[in-house]
Structure P
Amino acid sequence: MPQHWVLHVDMDQFLVAVELLRRPELVGLPVVVGGRGDPTERAVVSTASYEARAHGVRSGLALKLAKRRSPDAVFLPVDFPVYEEASARVMETLRATPGAVVEVLGWDEAFVGVETDDPVAAARQVQAAVLEATALHCSVGIGDTLVRAKIATDFGKPQGVFELTRDNWMEVMGHRPTTALWGVGTKIGARLEAIGIRTVADLAGAEEEALVAAFGPTNGPHLGRLGRGGGRSRPDDTPWVARAHGRETTYQADLTTPDDVRAALRELAARVVDDVRKEARAVQRVHLKIRFAPFFTFTKVRKLAEATYDVDVIAQTAFELYIALGDDRPVRLLGVRGEMVPPDGGY
């Protein structure tokens with residue numbers, strides 16, 4: 001009887017790859033997609049080609065720094081509609097895999113549950129199908145859990161396949177730092193190191209009581225499972241339901257007065273309301289994200305007395321959160337997020 005496997009399909013340099021289909025003359029060159037494609041503006045890298053990555057350019061890096069690291073790079077603006085269309089074709093192709101259960105993680109990656117005696121062959125078939133349908137390459141991680149499949153993908157990039165299971169988990173991962181695990185960032189890694197847990201093997205063998213004491217009754221055991229590569233073994237294709245919609249803008253010139261901030265917040269709130277109206281679920285909490293010059297970021301949240309679609313109420317709430325910070329430094333980024341009432345029956 002065929003065994004159940006999880007494939008993690010991750011598109012290689014997705015945004016750049018889509019752009020290269022339109023601009024084949026750029027193949028082999030360092031290419032950076034981000035913002036409006038102008039490295040003199042305030043914006044960050046969305047995706048960099050492997051050639052640009054060789055110069056230290058990574059997602060999230062400021063475009064100005066990307067230009068310094070890779071002076072000869074070609075900078076291109078983000079084109080969301082084109083990427084969304086390409087993503088839709090990729091996911092449609094994955095869902096056409098016979099017997100597959102597809103759990104979408106983002107527009108460039110998904111888990112695919114399959115029943116097969118030859119997971120490597122299944123992964124190669126998925127790669128071929130995606131390439132034929134989209135002219136785009138992907139890497140595939142194979143695992144017996146979602147965690148192992150997700151982590152395996154990085155070992156197969158680009159355009160490769162890698163298998164990570166209970167049998168080779170410790171051999172491949174045991175000596176690596178805990179930050180090599182999916183979902184363990186530098187802050188969690190530092191907290192783990194503070195209690196003597198430095199490697200994946202350390203975490204896998206840690207006493208649950210110690211993890212609970214340091215991280216709580218939910219996150220502690222979860223981290224222990226991560227160290228062992230455990231967790232869910234089957235993707236879930238239940239449609240994703242948004243909890244919130246948000247909009248944010250990095251301003252090319254700092255906002256220097258409260259009136260400037262108030263006007264900008266109202267513009268963002270109006271865009272958020274447009275988004276939540278499509279969900280037919282009103283806003284019940286307002287989140288403010290603010291970044292003061294040069295780079296101090298804060299987030300604040302307030303629950304509304306009554307759920308609403310009123311732009312003025314949402315904007316005023318965000319403005320009051322800003323005023324409560326008591327900070328008159330210039331503002332370089334603002335974000336407004338509207339957390340909606342749950343759908344009927346909950347999430």
Structure Q
Amino acid sequence: MRIVVFAPNLIGDTVMATPTLRALRAGHPGAEIAVVIRPNVAPTLEASPWIDRIIPFHHKAADPSHRTGPLLRRMRADRFDLAVLLPNSFRSALLARLGGARRRVGYARGGRGVLLTDRLEPRRDAKGDYIPTPIVEYYLALAKHLSCPVDSMRLELFTTDRDELAADRAWERLGFSSADPVVCLNTGGAFGPAKSWPTGHFATLARRLAEEPGVSVLVVCGPGERDAAREIVAKSAHPRVASLADEPMSLGLSKACVKRSALMVTTDSGPRHFAAAFGVPVVSLFGPTHIAWTRTHHPHAIHMQQPVPCGPCQKGTCPLGHHRCMIELSPDAVFRAAVGLLDRSLAGRRNPR
């Protein structure tokens with residue numbers, strides 16, 4: 001049997017799809033499972049034991065071999081028996097149909113129901129609006145529809161030897177000791193600037209963490225967040241605060257850094273889910289987005305959201321221009337939450353069961 005999975009477009013959503021990939025493998029242990037995924041998101045799933053092949057795809061990819069024509073030719077040659085569509089996009093359903101997948105499973109949204117052989121209906125309220133449903137559970141419903149066994153909703157990622165070596169080198173260059181606890185900070189996100197916590201707030205938090213618990217602090221970042229990471233380090237003005245802004249950047253390096261950290265404090269963006277996938281305690285800072293959509297069932301997580309009359313608005317940019325939901329989420333409150341989780345994390349390291 002040959003199965004093709006169309007992966008989500010975002011890093012965080014892809015991490016939240018890992019329980020579904022695990023369930024598909026458990027339900028089809030002898031099948032070949034390929035994943036169609038954006039080239040920039042693909043490293044998220046590197047070293048996953050549930051996947052046989054990764055097929056990079058974006059209709060506007062810089063590499064012509066990753067565009068629509070080559071994907072359809074590859075799919076037709078592979079003769080997939082089943083396509084599992086995790087994104088709600090019309091494009092993914094059309095590609096699965098044109099690519100010749102005999103059975104096509106997904107949610108009937110965006111007018112694409114006619115392209116599917118198996119149509120799941122998303123939950124709606126009496127007015128017809130979508131009910132916020134954790135994405136982990138939303139994706140897993142597709143696996144359950146296919147009678148795949150679901151062992152848990154635990155997120156799970158893996159690192160390669162290359163990733164770990166890159167993290168070793170970064171640790172050495174930044175002066176971190178393997179014996180000392182490191183707290184990772186993560187700002188920004190692809191959703192839009194409304195999710196960002198002010199760099200001044202992050203800097204205040206970083207300085208307090210370095211001074212009071214006395215931990216090292218690492219600001220992780222993507223290519224578009226280098227300047228913000230440098231600004232946090234500069235404003236913190238503390239030698240134990242550093243960033244990845246000047247390191248050779250990769251998703252694998254970010255995964256490996258989060259994996260070896262004692263705690264993560266993050267906005268509601270992709271790397272937030274790395275912490276859950278590696279069992280790292282995490283404080284997540286929410287502003288314009290509903291917590292319910294991305295709840296991960298991580299037992300060592302704290303979600304913080306400042307109530308405001310206008311939110312959560314689900315907008316990438318604050319429509320009122322004041323960004324109160326994030327500005328009013330104080331560094332002092334986040335510090336208290338972080339230290340509480342950190343104390344438990346370090347106690348667990350000292351007294352492993």
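Per-structure values
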item	result
Per distance in nm of label points 7 Å out along Cα→Cβ at positions 192 and 336, the highest-valued of structures P, Q	P
Label whose coordinates, when FRET efficiency 1/(1 + (r/R0)^6) of positions 136 and 312 (r between Cβ atoms, R0 = 25 Å, to 0.05) is calculated, return 0.85 (choices P, Q)	Q
Label whose coordinates, when semi-axes √(5λ) of the Cα gyration tensor in Å is calculated, return 36, 27, 23 (choices P, Q)	P
Given 3.7 for distance in nm of label points 7 Å out along Cα→Cβ at positions 8 and 304, calculated: source structure among P, Q	P
Structure with the greatest value (metric FRET efficiency 1/(1 + (r/R0)^6) of positions 128 and 240 (r between Cβ atoms, R0 = 35 Å, to 0.05), set P, Q)	P
At a computed -10500 (helix-only ellipticity at 222 nm (-39500 (n - 2.57) for each DSSP H run of 4 or more, over all residues; to 500)), which of P, Q	Q
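Bear in mind that the values in this text are calculations on the coordinates, not laboratory data. From a predicted model like this one, the values you see are computed outputs, not experimental measurements. Cβ atoms are built from the backbone, for glycine too; each structure is taken alone.
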